[in-house]
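Given below, in the form of structure tokens, are the structures.
A short reminder: the numbers here are calculations on the coordinates, not readings from a lab. Please read these numbers as outputs of a predicted model, since none were measured by experiment. Cβ atoms are built from the backbone, for glycine too; each structure is taken alone.
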Structure 1
Amino acid sequence: MCFGCAVRHAPMLKRSVLIALVVGTLLTVINQGDVLLAQPWTGALLWKIPLTYAVPFIVATIGALGTGRVTPRT
């Protein structure tokens, strides 16, 4: 299965989005929590926060694709 196919596959998409939301939120709070509480927000948040969510989504999707390609030992 290709990455584009995986993103269109509803069960895998749901799993990857859920992982990205949980891990992305946790990482955002850890890494950017102090900046989010301060005012004003910097322009760097416009690219850092989306990437913080995109990375776990991509890793979860690629990990699921890799697991699907592993052939069991006999």
Structure 2
Amino acid sequence: MDCVLCKGEIKKGTINYPVDLGEKFILIKDVPAHNCSQCGAYYLDNDVFQKVEEIVDHVKSAGFGIEIEVVRYKQSA
């Protein structure tokens, strides 16, 4: 598979996925992704993106008043 932006080679790897909610910033570490070795673009599979959304919803609903939250993406078994 080639990158749609630069036609570079896509390789499996992980990324740190930032989410800026205005009043809160969430960083999800070690998210499985397909990374472009040339331009750095990344692509998430649908199931991974759904899990990222679940993580964001969980952190938002926790409401601890923390401005910066760092969580680690965990593969479900």
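Rank structures 1, 2 by mean count of other Cβ atoms within 10 Å over residues 17-24 and report only the one at the top, that is, the highest.
1
Can you say which of 1, 2 returns 6.2 when mean projected area of the Cα convex hull in nm² is computed?
Of the structures listed, the value fits 1.
Which of 1, 2 yields -27500 for helix-only ellipticity at 222 nm (-39500 (n - 2.57) for each DSSP H run of 4 or more, over all residues; to 500), as computed?
1
For relative contact order in percent (Cα under 8 Å, 6 or more apart), the calculated result is 50, so let me know which of 1, 2 that is.
1
For the read-out mean count of other Cβ atoms within 10 Å over residues 25-32, a value of 13.8 was computed from one structure; give its label from 1, 2.
Of the structures listed, the value fits 1.
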